[in-house]
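Dropping the structures in below, format is structure tokens.
Nothing in this text is a laboratory measurement; each read-out follows from the coordinates by a stated rule. Keep in mind that what you see is a predicted model, and the values were worked out from it rather than measured. Cβ atoms are built from the backbone, for glycine too; each structure is taken alone.
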Structure I
Amino acid sequence: MSKLILFGTGQIAELASFYFEHDTDHDVVAFTVDGQFAKEPNFQGKPVIAFEEIEKSYDPDKYAMFVAVSYSGLNRVRTEKVEAAKAKGYRLATYVSSRATIFAGFEPKENCFILEDNTIQPFAQIGRNVTLWSGNHIGHHSVIEDNCFIASHVVISGGVRIGDSSFIGVNATFRDHVSIGRKCVIGAGALVLGNLDDESVVAARADEKASIPSSRLRSI
């Protein structure tokens, strides 16, 4: 059984602890955060150690780490903590749900968090430090570059490229063979039909009210 330290004490860390403990052979032994945020000595019944001193208590040669952080700062915070953990000598663990659909040849990279009901088709590639929340479709030959966060029920068709450090909101849909640049933000429910430059923002028009009442709709 692999001994594991989780970076974070928020809801994502709590969830990651549950998944690692119940769906892998990892044993979560401690949590760590930057010293200024270490408000309580314990979290989920395990010790919380200041990250600045974590290696004094947990030898990097004997323990792995997983950075359980959200998309804060357009994934910048999670990315920085991954690099800091590696600089201390820790191996970065990855979680792939036993309820995800994957195929021969898929090799998840470090610090990925791939939850249940994701379908990753053959020849798709997932970069390092990528979060795939539950229920996504990643089409064949698509590439999700490093440090991305994909929320739930996103449809990424075949041959799509998602640029580094991008955030994709719930229920977004991508037409096949489109390419989006680095650090893009695609809002919930957005439909992407063409290529996007770096740092593009696409927001679906939420709560748009039709000009006619429901009693005049013929197809319902």
Structure II
Amino acid sequence: MSDCRLYLLTPPALPDLDGFAATFAAALDAGDVACVQLRLKGVSDDEIRRACEVLRPLAQDRGVAFLMNDRPDLAAELGCDGVHVGQEDMSYAAARKIVGPDAIVGVTCHDSRHLAMEAGEAGADYVAFGAFYPTLTKEAKTAAEPDLLHWWAELFTVPCVAIGGITVENAPPLVEAGADFLAVSGGVWNHPEGPAAAVKAFAALLR
């Protein structure tokens, strides 16, 4: 039994939010999902708010944590369970101050052991490493190797998230290296048999 769990990222754009909500709910019902990160790019705050209002209850009603990408202010305003911040967004300490002591705060650490240790010591709830594989979702600034996950898992108790181009097919080395969570976007939403089938396949892999 693997301790690794699925961490779902939304597609970067949701032109048909109501249609997506049904797909989203079906994906969450298809297998174990630990958390969802709302990660929309190049949209207005009002669009983020609307997406959060529609999707957040679907996740939280199923016991799935709902995180906001980049925006601690919106995470706090909209009742999210926490926030994920990149190195260019805001410091861990500033994000924590906005969302409060009980919310989840995760930090992007790219392929850097130094950044990860800094985030862990500061109190981050998880550190995210990547990109492990080529990704179409965003332009990856760094490439990471599975031994980074192994090093972290051996030395630290703060959970680590693997991100970047992860699919059911290429995930096993990351699970074996010690990833606590697999952050997946295209590998679920663009799966040839549909998102629910993808979540089901990840659930089978992670069992």
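Out of I, II, choose the structure whose coordinates give relative contact order in percent (Cα under 8 Å, 6 or more apart) equal to 11 when calculated. This value belongs to structure I. Between structures I, II, the calculation of FRET efficiency 1/(1 + (r/R0)^6) of positions 17 and 121 (r between Cβ atoms, R0 = 25 Å, to 0.05) yields its largest number for I. Could you tell me which structure in I, II was used to calculate helix-only ellipticity at 222 nm (-39500 (n - 2.57) for each DSSP H run of 4 or more, over all residues; to 500) as -4000? Computing helix-only ellipticity at 222 nm (-39500 (n - 2.57) for each DSSP H run of 4 or more, over all residues; to 500) on every structure in I, II gives -4000 only for I.
State the single structure among I, II that was used to calculate distance in nm of label points 7 Å out along Cα→Cβ at positions 25 and 185, giving 2.5. The read-out was computed on structure II. Computing distance in nm of label points 7 Å out along Cα→Cβ at positions 145 and 177 across structures I, II gives 2.1 for structure I. Between structures I, II, the greatest calculated value of volume of the Cα convex hull per residue in Å³ is seen in I.
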